[in-house]
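Novice: Okay, got some structures for you below.
Derivation of every value follows stated rules applied to the coordinates shown; laboratory data play no part. On a predicted model such as this, the values are computed, not experimentally measured, just so you know.
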Structure P
Amino acid sequence: MSVRVQSEDFDVGLELQTLRRDNPKIGALACFVGLVRDLSDGQSVSAMTLEHYPGMTEKSLDEIVAQARQRWELFDALVIHRIGPLLPTDQIVMVAVSSAHRGEAFAACEFIMDYLKTSAPFWKKEQTEQGEHWVDARESDDQAMQRWDSAA
């Protein structure tokens with residue numbers, strides 16, 4: 001299981017190949033890659049800055065991956081989250097999960113991503129035509145996370 005918080009970009013293909021490691025037991029790899037969009041709530045976004053609390057962030061991500069491992073039978077999981085200044089089309093986050101079966105891989109990947117969107121200690125500031133502003137989790141993200149609480 002690997003968690004990385006970094007400013008550098010990542011190579012999705014290489015990360016998936018590494019996660020897979022030619023393990024013949026793996027029957028499914030589920031992967032999500034989040035990108036910076038050029039539009040948010042009807043406003044043009046020219047850039048975004050992601051901040052975090054070093055040490056606390058990695059510990060929090062390790063804990064959510066551990067929770068995913070308790071809920072589903074996983075071989076491995078990877079979370080990469082970028083920090084610092086980003087531009088539209090830049091990759092922000094990658095969550096990848098390997099399992100014997102697709103259902104567990106999909107569910108664990110979605111669970112980890114829902115957590116990242118709502119509870120992970122990252123702070124996002126967007127630069128728009130109207131100036132800079134901090135971005136809160138969306139209500140739809142909170143609702144997505146709540147379903148995992150009821151499924152526990």
Structure Q
Amino acid sequence: MSQRFSIPRFRLPALVASIGTHLPQWPHSLALATALNAAARMGLLPDDSLAQLEGRSFLVEVLDAGGQASFTYRAGRFRPLLKAPETPDLSFSANLSAFLQLLARQEDPDTLFFNRELSIVGDTELGLLIKNMLDAVELPTLPSLPGLTAYRH
């Protein structure tokens with residue numbers, strides 16, 4: 001029987017967010033834009049959908065970590081924004097555990113949204129496009145490591 005790793009719901013201590021909000025945010029933007037560009041180069045993000053992101057700005061806030069990443073898509077590449085736009089075209093806010101569950105495909109965006117664990121604000125059509133892009137991503141399966149025990153609920 002194969003065990004599947006499960007990310008529990010958690011909230012980082014308030015101290016983390018109080019420190020995180022005082023740290024520079026541009027490294028988060030650079031890291032996220034780099035990861036998105038890598039995903040696009042690997043063919044994980046559909047080109048036709050990417051073209052529809054042209055000139056749009058995005059903000060991702062990790063509430064309990066006090067961090068945020070802002071980026072845009074221009075000329076075929078995700079580009080970090082050194083300063084968050086006042087009104088991004090689309091913003092996502094959640095605690096770290098919700099983003100990790102989303103990334104691990106443990107939860108889908110709809111469930112997190114309706115459980116009020118993920119906030120999505122901005123252009124509704126753009127939000128649906130992003131959701132459909134996430135749903136279409138086929139993540140490569142990683143080989144299991146011998147001796148690694150997975151956490152189960």
Structure R
Amino acid sequence: MAAHANPPAVTRWESGTRMVTRCGEALSVATDMPRELGGTGDQFTPGWLFRAGVASCAATSITLAAASEGIELTSLEVQVGSHSDARGLLGMSQPDGGTVYAGLFDIELRVNIAADGSTPTALEDLVKGCLSHSPVPCTLATPTPFVLHIDVTPV
């Protein structure tokens with residue numbers, strides 16, 4: 001019963017570079033690109049939303065692990081940073097004709113945590129231990145099969 005299919009994220013194009021992604025009928029989030037890349041700049045970018053998912057999942061896992069160990073957190077902040085090259089997104093080439101990688105060059109997860117009555121070592125162990133079974137960070141740290149299906153709608 002624990003292994004299950006997760007609800008799909010269904011994204012539909014609205015206009016320009018604006019997309020709306022839904023989870024069922026009740027929840028949705030809009031994304032758009034910055035003005036420099038042809039968007040309006042008034043919504044989250046897909047890349048930021050990706051980093052937000054990593055940060056939120058890690059923070060949730062830390063909170064659950066702390067609660068299960070009886071640790072009362074007094075503060076928790078998780079930051080996820082990365083570096084990328086917009087030329088890859090645009091399909092541009094290197095000056096020598098080589099491909100510009102479109103993915104993130106790196107992902108850095110930074111945890112700032114405090115709890116009364118816990119040692120720094122205990123909190124470090126808590127974070128390291130629970131992140132090894134935090135779904136989104138684990139997906140990044142372990143090769144995960146990626147399957148692409150394309151259905152072309154006749155015009």
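Novice: Can you tell which of P, Q, R yields 28 when relative contact order in percent (Cα under 8 Å, 6 or more apart) is derived from it?
Specialist: Corresponding structure: Q.
Novice: Using Kirkwood radius over Cα pairs in Å, for residues 53-132 alone as the calculated read-out, with 14.7 as its value, let me know the right label among P, Q, R.
Specialist: The structure behind it is R.
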